[in-house]
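Below you'll find the structures, each written out as structure tokens.
What follows is calculated from the coordinates using simple rules that are stated; it is not laboratory data. These numbers come from a predicted model, not from an experiment. Cβ atoms are built from the backbone, for glycine too; each structure is taken alone.
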Structure I
Amino acid sequence: MSAPLFLVESLPTADTAILEGAEGHHAATVQRLRVGEELLLADGRGGTAAAVVTAVGKGVLDVRITSRGYTDAPVHRLVVVQGLAKGERGELAVQAMTEVGVDEIVPWTAARSVTQWRGDRGVRAREKWVATVREATKQARRAWLPVVAGTPDEATSQVAGRIAGAAAAYVLHEQAEKRLVTAELPDGGEIVLVVGPEGGLAPDELTAFVAAGAQTVRLGPSVLRTSTAGVAALSVLAARLGRW
């Protein structure tokens, strides 16, 4: 099994370091790492440091750095505009999309979204997505921490503007004739995927996105839930772009 990954604000510059706070508690108390075991530190911006545990305290580890590394940012930046979903479906989508390689997630209040992120509720909901991304990044051993955009969410006009500035944009739609698996992809830059809520996209939303430069695409004959469509689409792109 690969060494567990822990996210830190900045990587240590010395040969030894102390892992404390929430990550130290998780390493020492939850995962119960012991002296001699290996772990990986990451700053979420591509930098990593392999380390070995030299001492264990209450919610804290002393470690010795054994090597350092850096993972370049991907040539293509994969951005998913996720229509807000009810219950835990949104968080499930965020977790899985992070594990398969999303680079940024944009919460979107679609016309047919049952859930609305307003006021303090919206702030708390977005914070849950951020926490979910963080934990999934650690689970997947990713050197880059995906971004959760929105303050706390994006309006349709803002999504259209994001599409207009992207290298390519695709709206998942069950009635589209073109398939994502055969759609032309750019050589680099930002690729935006739009995933609608449970009720699907409203006609005016689809019109606005296509006018901004997006293409409608489908994944296959099945109609997927909003919590799985983005994951499936990212999997297609990860394979086609050579990430997998």
Structure II
Amino acid sequence: MTLLRDHELARAFDHASHTYDRLTSLNPGYRTDLLRSARRLRLPGDGADLHVLDLGCGTGASTRALLRVAPRARITGVDASPGMLRRALAKPWPARVRFLHLTAEDVATAGEGPFDAVFAAYLFRNVADPDRVLETVRALLRPGGRLAVHEYSLSGSAVHRALWTAVCRGVIIPAGTVSGDRGLYRHLWRSVLAFDTAPVFADRMRRAGFTGVRAAPVAGWQTGIVHTFLARNGSGPTDCVR
């Protein structure tokens, strides 16, 4: 199963950026589920005095979810696709929100952080080395900082695997074909099938040194297909979760 990776994947997202928001709006609950996952970070005080990283921010839908749950936080969104970032930057944002063109692996070496919380939506199944990215996230988080990963990660049930394939073949890939981005949306289908199941990814997070790891399903048709993974970087005085 050949997947798009690194610069090839970034170019595919660049090409799809002009229709990406419109296509994701066809997914019932897309933005509601992002908001639910952002709320699961449980950032105190509307995010006052906190610095939050939106890792793989895309066109800014996940950034908007973070801004709604933490309107007083400083939010830094990063993405490897300049096309997706241009779409994000074209939207109105308060001064405490900024965007940077960086890969997940390059955030630490760019001198960013530390962060009180990291939100990563639809990122980990698209990186070549998820263990390395988890190590990067731990290095970027303050002690006790919180990580929320919102990701297509199947439950392991054959029913959920079959449902995902049916939705991709019947809706997602045809819609992507119309927009001229069939390759990207076939990648979406295949990348989910090839990625860790929810229990396996939770174990991967534990091996990376995160504590309090748990997986929570989203609601609606994506139950068993999309999960929120929550964890802490050890424990410490800056712990966001009360």
Structure III
Amino acid sequence: MASDAARAVGVDIGGTGIKAGIVDLDKGELVSDRVKVATPAGAHPPDVLAAVREVLSTLGVADDQSVALGVAFPAIVKNGRTLSAANVSEQWIDFEAEKFFEDGLGRDIHFANDADVAGVAEVRYGAAKDQPGLTILTTLGTGIGSALLYDGVLVPNSELGHVQRARHGKDAEAYAAYSAMERHHLSWEQWAKRLQWYYSHIEFLFSPDLFVVGGGVSKHADKFLHLLDLTTPIVPAVHRNNAGIIGAAALARG
């Protein structure tokens, strides 16, 4: 196993599950089992903190200060505060989340938006590595997360899942996230039509050089990516649903 200096722990908090693992930062891969627990009902701060303690304890690193810890969270994160609440309790809005976790865990952490850390994983170790220009990573899951990466540098808190559908009264993630496919019992072809609207709209707004698609559904990329007609190349994330863990760990070391 890698030395302590080359390892870090990543915790990825989502609307339905909380995942964690120990990451080899030289290779960008897990060197432990991936531990997962369900996100507590309501996702209130004390309950989420308890669940994070549980996954760290299962990994055997709850009291190990020698291994850096990164935490990814589904919200706009600015100066350690969560300014939004996507699929979690509204108690997280304008909340000192980083300090809350540091006090509750008794250690320093690096705290960031979940899609942003997935973007970091892909730019350091995956599909966006050495990619010039603008890469836009999107995570398709309970919602739609996004990360903007320009010449390998992260522009945080882009929140492109919340662009509005004119005249329809819904944002993009309500219409085109993977959860919408499940909720409306769509076929891959029907869902791809919704994704076509979304990616065409983002392509028009930003003229990116590459789209990277992450989230759990990226393991089924062969079912839907070829159905999209875009000028911009679009590829699945290399690290798929582990990108949040790997990116959070990578940011923890700096």
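Tell me which of I, II, III gives 17.6 when you compute mean count of other Cβ atoms within 10 Å over residues 79-86.
Checking each candidate, the match is III.
When Cα Rg over 2.2 N^0.38 Å, for residues 15-94 alone is calculated, the result is 1.46; to which of the structures I, II, III does this value belong? Present the calculation step by step, with values, prior to reporting the outcome.
Working: I: 1.46; II: 1.09; III: 1.16.
Source structure: I.
Sorting I, II, III by distance in nm of label points 7 Å out along Cα→Cβ at positions 207 and 223 from high to low puts III first, with the largest value. One of I, II, III was used to compute Cα extents along the principal axes in Å, for residues 135-174 alone, and the result was 35, 20, 13. Which label is that? Source structure: III.
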